[in-house]
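Student: The data blocks that follow each hold one structure.
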Structure 1
Amino acid sequence: MTSHGDSKTKLKAGVERPLRMGTRQSPLAMIQAEMAAAAILSAHGWRPEQVELVPMVATGDKIQDRALADVGGKALWTKELDRALHDSEIDCAVHSMKDVETLRPDSFVIGAMMERADIHDRLIGAESVIALPPGAIVGTASPRRKAQLLRLRSDLDIRLIRGNVQTRLKKIEDGEYAATLLAGAGLDRLDMTEIGHEISDDIMLPAPAQGAIGIEARTDAKHVRRLLKEISCTRTSRAVTAERMFLKELTADCHSPVAALATVDGLRVHLRAEILLPDGSESVSGTSDFDSGDVKAPARLARKLLGQASADLKAIFGR
């Protein structure tokens with residue numbers, strides 16, 4: 001891979017140049033983009049210089065003192081890449097799927113989802129949530145994690161923490177926070193496999209699409225979409241699509257504590273999900289088993305959970 005590749009790839013008739021993959025510039029995002037590029041090179045037998053990574057600083061990476069839900073939500077992770085993709089400055093964009101809005105422009109399509117990594121959260125700073133001392137300060141920027149933590153331990157002092165993985169770990173080391181939660185997939189990709197204690201998904205169900213990398217292309221870029229299709233994992237795509245369809249039906253935003261996890265067995269999908277009040281005082285959960293072709297099943301589960309929720313909880317989800 002190169003940032004200034006001069007070896008050519010025939011992307012469409014009459015045009016030969018490297019495939020340009022856009023990515024956020026954070027350390028984890030760059031590693032994920034390198035994984036995607038390596039998969040493309042392997043699938044098509046290309047030379048390294050036939051893929052060019054195009055890193056960009058996302059607005060979400062610039063804002064470190066506020067919760068992103070208060071200043072624009074998930075769009076702050078994608079808007080720079082969206083603009084570059086729309087303007088044909090890049091051929092595709094590599095995303096952490098949990099950071100991608102459920103409502104996307106019709107001009108874009110997820111061309112590939114790579115095989116999903118660890119879906120669990122890991123606790124840094126203590127062996128378990130129960131082991132945290134009374135009133136411990138726990139840092140998280142996630143409404144889901146905050147609500148789930150308070151459901152388990154209403155005495156905890158949950159405070160905003162921002163920054164990349166290394167920055168957050170330094171804040172724990174310096175004693176600014178007693179603990180924090182990070183996605184196991186991100187730690188593994190950063191070669192930090194020994195850091196933290198895994199939390200069972202029976203205790204804390206993960207965010208929709210956690211652990212999945214998606215690659216987005218322009219809808220009309222048929223050749224690029226064919227290239228991406230070769231590296232897409234069908235099982236991951238089915239699971240993540242189900243989780244995102246559940247999320248979409250909720251009309252949730254970045255303030256809405258919601259968790260979902262789909263597992264796939266052949267053509268069958270098992271979806272577990274929950275919605276919570278921000279303070280963890282109420283949660284409603286449920287499951288659904290359906291054929292992968294039943295595209296309306298996740299929405300039915302969402303409506304079922306909303307139907308069981310209090311008026312206050314429904315209000316969190318725009319209902």
Structure 2
Amino acid sequence: MELFLLFLISLILLICVLVGVAFLTLLERKVLGYVHIRKGPNKVGFIGILQPFSDAIKLFTSEQTFPLTSNYISYYFAPVFSLFLSLLIWMILPYLSGLYSFELGLLFFLGCTSLGVYTLMIAGWSSNSNYSLLGGLRAVAQTISYEVSLALILLSFIFLVGSYNLLSFYYFQNYIWLLFLTFPLSMVWFTSCLAETNRTPFDFAEGESELVSGFNVEYSSGGFALIFLAEYASILFMSMLFCVIFLGGDVNSLMFYLKLSFLSFLFIWVRGTLPRFRYDKLMYLAWKSFLPLSLNYLIFFLGFKIFLFSLLF
């Protein structure tokens with residue numbers, strides 16, 4: 001019975017995430033429309049509210065094509081695995097009822113995001129196209145570079161909070177949000193999230209102007225839709241994680257979801273306003289700016305905890 005309930009709640013969570021992803025795409029198209037001073041989707045349903053479902057039906061019913069020279073099995077399963085990882089990672093959502101009650105939730109998150117790199121690499125390589133291979137290589141280099149600073153920032157907070165469990169972050173921020181204590185670090189985290197999810201201004205893996213469409217250039221219909229869903233699910237997840245780590249993280253309150261929506265809107269706002277970075281500048285930013293900053297914060301938090309322990313004991 002307990003296992004059945006666990007399965008049912010997980011299923012409801014995943015359905016809610018997928019519906020959230022559908023409306024996030026609608027929000028993006030509306031916001032970008034207003035940024036460009038034009039209307040977004042407004043024909044399908046009342047003020048375009050059914051547009052995401054129309055897009056999904058169109059994508060999944062159109063003809064599936066694949067390159068004859070592709071490595072078919074890995075080409076076919078890369079998007080499926082990508083979406084699976086993006087949805088699996090949602091299981092660390094900190095329910096007060098303790099749905100899965102991950103004691104090592106943040107390690108699970110790092111493991112899943114690291115595996116996400118392989119799906120991009122395999123999707124790029126198995127298509128057997130030069131453009132997609134270039135896009136895949138760029139995506140791997142970029143994701144690995146920014147994962148280092150993400151992991152170091154997470155380690156800083158793990159030292160501060162003293163737990164890998166996301167629920168501990170909620171309890172820790174009863175009186176003051178971590179955003180106020182570590183504002184520069186939150187900005188670095190947000191920028192790293194943009195790079196990690198391949199969003200503008202760091203969307204080199206999908207650089208339309210130089211790589212046609214990057215690692216997903218050979219994908220059509222269902223395969224493309226799955227890659228698209230995986231990207232937007234990870235945007236929503238990164239917004240959720242930002243709320244939990246920096247903005248209190250009470251999953252049972254309405255405010256939490258408003259904060260999550262605002263952060264997702266920020267991802268879109270950045271896309272509407274910033275041009276694409278130059279690739280060498282992206283790498284420079286990761287290794288020469290973010291890495292030293294996050295390392296310094298890590299050492300500071302470590303010293304801070306040791307100082308507190310010496311005062312207490």
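Student: Given a value of 10.5 for mean projected area of the Cα convex hull in nm², for residues 125-284 alone, calculated from one of 1, 2, which structure does it belong to?
Tutor: Among 1, 2, the structure yielding 10.5 for mean projected area of the Cα convex hull in nm², for residues 125-284 alone is 2.
Student: Now for a different question. Given structures 1, 2, which gives the highest value for relative contact order in percent (Cα under 8 Å, 6 or more apart)?
Tutor: 2
Student: Taking distance in nm of label points 7 Å out along Cα→Cβ at positions 141 and 189 as the criterion, which structure among 1, 2 has the greatest value?
Tutor: 2
Student: Follow-up question, since we're still on this one. Figure out for me which of the structures 1, 2 the number -23500 belongs to, where helix-only ellipticity at 222 nm (-39500 (n - 2.57) for each DSSP H run of 4 or more, over all residues; to 500) was derived from the coordinates.
Tutor: Derived from the structure labelled 2.
Student: A value of 2.9 was derived for distance in nm of label points 7 Å out along Cα→Cβ at positions 93 and 261; which structure in 1, 2 was it taken from?
Tutor: It traces back to 1.
Each value in this text was obtained by applying a stated rule to the coordinates, not by laboratory testing. No experiment lies behind these values; they were computed from the predicted model shown. Cβ atoms are built from the backbone, for glycine too; each structure is taken alone.
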